[in-house]
Each structure stands twice: as structure tokens, then as C-alpha cells.
Structure P
Amino acid sequence: MKKFSILLGFMFFALFVSVKAEEENVLRDRFVITPYLGYFMFADDRLVDGKYKKFDNSFYFGIGLEKFFGNYLSIEGNIGIVPTEKTIKKNKTTSTKVFVYGLQAAYHFKATKRFYPYIFIGIGGVEKLYPGLDYGFGLRTILTKNWGIKTEFKQFWLSNGVFDNLISLGISYFWGKPVVLKKERPKFIDNDNDGVLDDFDECPNTPQGIAVDERGCPLDSDGDGVPDYLDKCPFTPEGIAVDKEGCPLDSDGDGVPDYLDKCPNTPKGTPVYSDGCPLDTDEDGVPDYLDKCPDTPVGIAVNDEGCPYDADKDGVPDNIDQCPHTPEGAEVDETGCMKKITLTIQFDPNSTVVKREYYPELKKIAEYLKANPDVKIEIQGHTDRTPKSSYSYNMKLSQKRAEAVKRVLVEEFGIDPDRIIAKGYGYTRPIASNDTEEGRAKNRRVEIIVIEE
């Protein structure tokens, strides 16, 4: 206990006399590896394996690995060996090796720039049979930025009630952040001439003539992280993300900053309104850069391309189409009303019967007539010409076939017969050559002409 009291007294003395310098401690956050050479002093006889044995004091060889946390606190794990003589019986000794191990936390006090007294406490043991408490004090001397010396006294308070002591000397190597042994600066110095002394200046390299705050840092009026002397947009609202020049971010480069931009993904080069959305001159909901019909009257429903709908696909938009149900393929005028439609209706040889497969097309004609009750049409029947066919025969055949088509419209689809004129033209109006089968097929046709509205 006397030894322990002396150790505690030294600890309190070290706490009293140590002075923490204001400059950075050279040991901050570094790793240290230290090989040790020392002298180990064993206590009196100890109980080992049920027998009392005595060990001779001897040299100690060890190594430690240490990590600093901040400037002054470190944790070290170490292991060593003591080659010694062990007395087994009264006059009989034998050589042996005693293993010593420990894990300690140390606190350093900075007395000068190069001397760091320290105290430590931890767990450790001498041989695996005797774990316990170890504690002590030491002095660390800094030689260069990577090398130092440790002198240390350690006492082991073992679980079997004995005390062993170790005095050691170690050569330490530091690695991690480079050590810079700073010289003390003269007081009352203001190297950047900003009116804030270097000891209090958090921005010691401010350019000459720049206005600074009480910390010595350049003013940043809008608090965006870009100092006023570099800020090209010094009045940015608080909390807005900015670029390196202090201006609000404008991701799509349309001249409207992101925090005001309601359309932040506008293609580059597209003209926009003040809210960052693309121009829509005709206000149809399709921006000009996508609008294929940029002059659509206001209020007209449009498709994805910005063009008015054309339900019957006759090329005349619905908003001006006076005949919105024109059959597909019909020739129309500027109002969207049908002028002519050509139907290819094939008849069997010498037959005037309209086949059922052509009814869907005739139904479309009927629907058009019902949707436009003022329209009257002429059904024009046409035939092809072969070397054996006569003029009079083809005229009669084309007339009968035109009348057959009229009959379908009247009887099947309820169209007023007074609205339909059936007339045959034989082979007098070919639209293709009669010298080929393909041409003759085109000539065998029925054309429907609007004759009155």
C-alpha cells in the first residue's frame, strides 16, 4: 500500500504542474508502436500450480501498440517476456520465461513542447494465472515528427495479492497525420490586416481590404456560404442552394432559378415564361417547342401534338368540320363535307347482287347521310372493258349495279330514295388501263358523288 500511495501522490502532482499549450498537440489521433527494454522486479514467493515458487528479477523485452484519441488520451495494448530463473525447491532452480501482458488507458499532460508526462491504468497480468490491475506513470519525449522515447514505471496488483514492478524504456515510432512542431507565435499579430488578431482569427488568410466579421471571416450577408466579395448574387433568400458564384442553381439553364422554376426540366434553349415553363402561345396546353399547330384558336381541344382533333380523319379539324362523320377515304371540301368517295365493289360475272362483305362500307355512307340530312348523292356505276364486251351491255350492267347499291342503302339502312340518284357510265370513265387484270379491277367500281347540300 505504501508503493500505491506514492504512485497516487505522483499522479496528483503531475495534474497540478502540467500546462496544456494552446497549439495543436503533436500526438493528436496518431498510432504509436514502441519496442521496450526494461527491468522486471518480482514480488515475494507466489503460489503457482499449488506450490510456492520464487522468480529472480530479470530483464524485460516487450512491444506495445498505441492509439491516440484527440490530443491527450490513448489506449495501448502490450505484451512482453521476462527470461528468468525459477526456484522450485530449496536449492534447485530452472530457467523459464514469464509472459507479461496489459491493456491500459493513459492520459498525457503537456509540460513543454517535447515533454509529456502521463499516468495510466488498465488490466494486465504476469503469467496467465495471475490477471489483475496495472497502473503507473511515465514520461514521453518527442524527438522528431516520427520518433520519441518513453520511460515508464508500472506496478501490477495481481489477483493473488502480490505486487510486481516494471521499469522500462521504449523507442516509439509515430504514424498517421504528419507532426508539425509549431513555434509559438508572437502575441498581438494580425497577419492578414483584417483587424482581428491571429489568436482569434478563424480565417487568417483573408485577402487584403475584405470586410470581415468578429471571427475574422469575410462577410456573407445572405448566408449562402459564398462570401460577399465573391458572391455575384448577394441577396439570395436564406436556405436556397447556390453555385460557386453564390447564385441560385438553375439546373435546366433557362434563366429561372430552381427555387422559382415550376418546370425545372425544360430542354435547353427553350423560351420560357417567368415561372420557368415553356411558352404556349396559343394556350392549348402543348408548349410551343412541341406544338405542330402553334396557332390553334383559344379553347379548341387539341391532341398531344397541339393540333385540333380530327375525329373522321378527313384533314379538316373538328372545330371547323361541318360534316364530322365523313367516311374514311372520302374526298372533302374545305368545310370537311364529302365531295366524292370511291368504293371498289366486286360483282360476280354478269351479276348485280351486292355481296354482304361490302355492307360495312355502305353502312358508313348511310351514317354520313343520316348525320347530314340535306345531302343528296349520285351513285355512279362503272365497268371495265374487254374485247368481247359491248357498249350497250356495259351501260345497262353499270346502271343495274348502281341501282343495286342504291337499293341496299334504302332497304338495309333506311335512306330516303329521293336523296339518291343511280346512274351507270359503263366503261366510258376508266381510271386505269383495261389491258391488265389489275387495271380492270380498279375500273370495276362505284363512285358516290355529293350533288346537292
Structure Q
Amino acid sequence: MKLNSIFLPHKKGTENSETVALPLPAKVKISMSQHMGAFCEPLVKKGDRVLVGQKIGDSQAFMSCPVHSSVSGTVTAVTDLLLPGGKVCKEVEIDTDGLQEVSPEVKPPVIIDKASLCEAVKQSGCCGMGGAGFPTHIKLNYNEAKCKVDTLVINAAECEPYITSDYREMIENWEDVMTGILLVKSVLGLDRVVIGIEDNKPAAIKILREKTAGEDGVEVKVLRSCYPQGAEKVIAYNTTGRVIMEGQLPSDQGLIVMNVTTVGFIGQYSKTGMPLITKRLTVDGDIVATPCNVSAPIGVTLSEILKFADCNLEAAHKILLGGPMMGMCVYDTEMPLSKTNNAVLAFKAEIDRKKIEDKCRQTNCIKCGRCISACPLNLMPTELEKAYDRRDKEALNKLKVGLCMNCGSCSYVCPAKRNLAEKNQLAKAFARS
């Protein structure tokens, strides 16, 4: 059985762009919301001097992990930050001193068993770096009495157009990727590792096959290039044949699914002890004169990243954090970079207003069924839309609205230009209320 999918133009124009380091900014603004779950509380105050890798935010909540300073310098403010989803959290503003003095807290962790691995990963501030931001230590700390986990799935699909940051991780940082994979496999006592990678990445496939040759139980599985191949449930099924049911975690099906950059970071952290303070991201779009992959400190503003790539911000009509399918519109380019951002895309304004209106004009559903054929989880987006419009919570739950993964395939294929993906997200929130 094949899951439904769609085919998108790849637009991987930066795949051969070696990662370049962003010059140290004069200031960073580090959000206390860097991952899925509870916000951190600042551990520093105005006037404090901080060092690279120093913990500056933490929380005692279960679903959380700490935040660290990406620079050395002086805290100039602890203020509020409006997040794209409308919530408000604290942010720590730091003027850099140019010294990049490393905190004495930074030292390689001692990892001898599952408990020490999970604690080390927690203290590193690691969360899913493919975009979701699930705290990684929670994923690794599954309940062995309830779950028999035997397989690690490495998500190296990177199926969204434009984004090539994971690809560059495999090309440039394969040694740390392998270190992270073998560390997790060994400490957790897993039988098998499957690296799922799309067939439009031949150079990365070649490297990974060479480096995994002779490693017992490690397999590189080449997948067709389609969307949303990188979604957790999709790649789990396409690499192992196991179905993650509604309400289940991958561990319930004996799996851990990790993004390739996440596992690469764990490999690096195990050697250096430097927490998650920088992020590689792709900068691209039709008003970006120098598309690139850039390594930037957490907390630098998006405007600085875009200017570094010679983006004409005055011509910007839409700026996205992430890819064009699942990315989020940026309301202010002074927003700070976070751990989960893997791309910033900038596109020009459309001059012809009528052309915009014609392109976006919504019509009645023509009952073509394309949205159903495109949905990887076989949901019925038109029926979900109707149920939400009449505020029928029972119908939404029967139609399994909670399974929707926000991939946007339904809206992409709809000839009537219905806002199906948008309605699905509203419906999910309504059903949970």
C-alpha cells in the first residue's frame, strides 16, 4: 500500500551552496519559546554578563528544555515577544561584546546509559530541528514497560521545496550524523536504524551508504521524491511499514523518529558539550539575490539574515519561516531566529491587483475529490470544512480531524481554491476546545 502524496517542484537551488557563517551580530534577542511545550523563564536580568553556551532560560515543566546564550555580552533587556501564533513569551536581549567567550558550563557530557543520554540531551536544549520542535529527551525517554522500541528512523527526506539545510547537514556533517546515530542505537539497545532519504539527493545517498557500510543493522532506504514524505507518520510507514495510529506516538509502534540534523547535533554535542546555540537555515526566494545556506546564532533577527543574502526587503510581499507548504508568514522581520527555523523565504509583491484577486478567488466545491486523493492520511477535507462551518464537534471527531498533519496538500490541489488546510487547523482547535 502507498500513501497518498503530491508532487511539487523541488526548487532546490541552494543544494550545492556550502554553509557560510553569518557575521556576529551587534545584538541578539533570544526567545524563551524555542520548542513545543512550556515556555522557559529567564534566568538572567538586565545588566548581567553572559557567555556562549550559558543557560539563560529554563522550566520545570515536563514538556520543555532549556535555552542557552548564543553569544557573549551584556543583557540589555528582558521583555515580551509576540509569537507568530499570537501568544506572548519573554525574550532576553543581549548586546554582543565580540569576544565569544565560552561558558565554563560547556563540557562534553558523560553518557553511559539511557538515563544519562536523556539528561544530556535535555541539558543541551535539543528539540526536533525539522520544524516541529518536540523536546528530544522526551522522545528518547520512552516507557520501556509499555513500549518495546527496536528501530530508529532517521528522517532525511526534506520534502518541502527550496529547503536544503538538512541536505547540507548530510554532505558537510556526516561524521556527527553517524556519531549521533550510533550513540542512540547503542545506548538504547536498538536492533535497527533506517535512514529514509528522497531519491533527489544522490550525493547524500552516496555518502550515507559509504559511511554505513559494515554497520550492523543500519540501512539507507531511498524513497521517492514526493510530498509530504518527511511527515512523521508518512516516513515511519514508508521506511518500516508500521502504522502510527491516531493518538499514538511512534514509540507505541516500536519506533523513534528523528530528524537528520537533530541526530547530527546530538553527535556533535556528545563530543563538545556545546548546547544548541546556532542553526543552519536556507535563505531563498525570488527577491534574494544570493540564495544560500547560512549558520546563524539563535536570536539574530531575520532582517540581518535576509540582508546577508542580499534580499530586497522593500520588494517583499511575503516572507515565510519554513517552506511554502507548511511555513508560517512573518509579520515582522525583526523577529529572532529560533531552534526550529530551517528556512526563511522571501517573495516579491505582485503588482497586478486583479491578477492576485483572480488567482485567489474561491468558488464552490466542485466535488472533484482531489483533496481526498491528495491527503496522505485519507481524510476528507471537504467534509471537515462543512463540519467546522456548522460547528459540529461530534462530526469533526468522527472524521478524525485530529489526524491532520497541517501538510497543506488539500489546498494545493483544490481547483476551487478552498481554504481547506486553514479550515482544518481551525477545526482541530475547535474540536479540542
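Here, each number is a calculation from the coordinates, and none is a lab measurement. From a predicted model like this one, the values you see are computed outputs, not experimental measurements. Cβ atoms are built from the backbone, for glycine too; each structure is taken alone.
Worth pointing out:
- For -4000 (helix-only ellipticity at 222 nm (-39500 (n - 2.57) for each DSSP H run of 4 or more, over all residues; to 500), calculated) the corresponding structure among P, Q: P
- Here Cα extents along the principal axes in Å, for residues 229-388 alone was derived from just one of the structures P, Q, and that gives 101, 35, 25; the source is P.
- Among P, Q, structure where volume of the Cα convex hull per residue in Å³, for residues 69-116 alone as derived comes to 133: Q
- P(r) over Cα pairs in 20 Å bins from 0, in percent derived as 25, 59, 16, 0 - corresponding label from P, Q: Q
- Highest-scoring label, criterion being relative contact order in percent (Cα under 8 Å, 6 or more apart), among P, Q: Q
- Value 12.7, calculated as distance in nm of label points 7 Å out along Cα→Cβ at positions 133 and 421, assigned to which of P, Q: P
- Among P, Q, which structure scores highest (criterion: distance in nm of label points 7 Å out along Cα→Cβ at positions 285 and 333): P
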